[in-house]
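Some structures to go through are shown next.
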Structure I
Amino acid sequence: MRASLVAITLLPLAASAQTFFGPVPYLSFGDSPLDKSGSFQLENFEDGLLNVPGVTSSAAAIVDPGGITDSVDADDGALDGSGNGGHSWFNLDGSTGITFTFSAAALGASPVEAGIVWTDGGIGTTITFKAFDANGVLLGTIVAPSQGDGGFGGGTAEDRFFGVSYAGGIGSIQISSPNGGIEVDHLQFATPGPWTALAGGKAGSLGLPQLLGSGTLDAGSSNQLSLVSGHPLSTATLVVGATPLNAPFKGGTMVPFPTLLLPLPTDASGGTTLPFLLPSLPPGIPLWFQFWIQDPLASHGLSASNGLKAVTG
């Protein structure tokens, strides 16, 4: 599909400029064009639920692993051109599509980035992506014709990301495609927060591992670090530092100056999470984080996530 065929309509808004993304080929979370800073959330449906906090969906349901399931390729722990081994989110009525609505009250603020991956729909369909601000005003529309591979066997070469960035706050996103049902995956969004995504990643078996942070980092607050696209069923060591190092290490870059090392197991999709309560620290203290993952397909047997900087509130 030629980029010239994609129509993007942006609505004029006084306060903030909106940026739209898509259609972007997408096989793993590392393909997301969003900044991934702030308090970032990823819903990959791999627990069989839509349970990321602060978001609701219009009529749709989980699709479990099977012969026609079209999950994001890497979600089953292998980049093999098939989405049969993962989970996705499906509505039989592709013309109506699926709308995800964000609750500023539950999240503490409206998202400033949001996106979704279209994984399947009608043959040669036109995908329409819309985003609305917190007051329900249309921010803009992407219309992408002639999408899809015409098959229903879970092939992932057709999967496309659509998203939006808008500092004024995003209230909802909608995606639709006629001539059949619609299947999506990897809902993702970020609210303003104390986390800044840095460079420093080193590719492994599922591409570039991604480290995300969520939470306010206020004293006593609940927060979480999440690793996506590490090596499946392996060991990921979290490196924590009070200062940056940014030094060459094992073919990559060690971002934090190592103060604390915490090994954690990865699951079948190569992910792991670390929920934590922040102790009573003064505001304004910077911290640096990075995961290094045992990965036989990476150089020196190690892949690495991006670095992540956080500042206590």
Structure II
Amino acid sequence: MPEDARPNPYLTQTYEPIPNRLSSVNTIAAHTRAIGGMSLHARKQIVATASDDCTWKIWNMETSENIMTGEGHRDWISAIDFHPAGSHLLTSGSDRCIKLWDFMSSSIAHTFANVAAGPIWKVKFHDTGDFALSSAGDGSIKLFDLHSLKVRQQYRQHTDSVMGLNFQPFTNFFVSGSADRSVSIWDMRTGLTVQTFFGHLNAINDCAFSIGGQYISSCDSDGILKVWDIRMVQEVLNVDTGDAIAHVCEFDKTGKLVAVGCSDGDIKLVSVDRCEITNTIKAHEGSVNDLVINQDNSTIYSVGGDGLVKVWK
């Protein structure tokens, strides 16, 4: 297993806040059906998308070029993640498989079959690139060793589907959010929970760490966004984003703003300091299923039920 922690390069950088007034600067008709998940390359403006049309695609967001398309899953794909070095891709979905794709050989490097008893909602690379996490509809979370291609650890506590999953940046801890309405922090090496937060009254659809790792955002099917301070072990923000389901939440690089993607097609920008919605973007015709904020904090990429990738600056 990796050492305790690695230096976090983002902590030495300063970022301009995301502009409060964002407009759509590009739209890509990426898939014929809904896009369930997306991932941004660690250094480049390259986005990978996973769709209900059973394909994944990679896009150069500066030229709108489709760089690569992958087929191999037997049903819809819900999750996709870039390797930290950009050399591989992980995908998962309804067929209960996780596929590791190798860009150098343009092929499937490995398939982990029958990983769970339900759909695999999320897959995430560890920052070392040596391990990957999955979370599934049966409540299971598993850690895979990508060298031995074996399951290294299983994490058992959630009693319902786990839809939120993210590593704490450059550490060996991760956060999970479940339909059982709890948010848990885990030590990936011991397999034990470090902390569990209660307070949501409906299924949690996403959870994410701030770039410095001190805060967690979580959002649920009632449209509630919460932010938790893991050092103080307490809730520091509770905002009702509206009547729609909150599908995805992500901190910007300053840690002072959370972008929330909702089932009515809106993206809500929430100020952590002011505990209020500061902007609403009418983003997609269908639901907003995933979004990412780019490396310099200037752009939001979003994907939705309309099969589109949109760029907001």
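Throughout, read-outs are computed from the coordinates displayed, never taken from laboratory work. Small disclaimer: the values here were computed from a predicted structure and weren't measured. Cβ atoms are built from the backbone, for glycine too; each structure is taken alone.
Listing for the model above:
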{"quantity": "Answer label among I, II for the case where FRET efficiency 1/(1 + (r/R0)^6) of positions 91 and 187 (r between Cβ atoms, R0 = 25 Å, to 0.05), calculated from the coordinates, equals 1.00", "calculated": "I"}
{"quantity": "Computed 33, 21, 18 for Cα extents along the principal axes in Å, for residues 83-154 alone - originating structure among I, II", "calculated": "II"}
{"quantity": "Read-out relative contact order in percent (Cα under 8 Å, 6 or more apart), computed value 15, structure in I, II", "calculated": "II"}
{"quantity": "Structure (I, II) behind the derived value 19.2, 56 of Rg and Dmax of the Cα atoms in Å", "calculated": "I"}
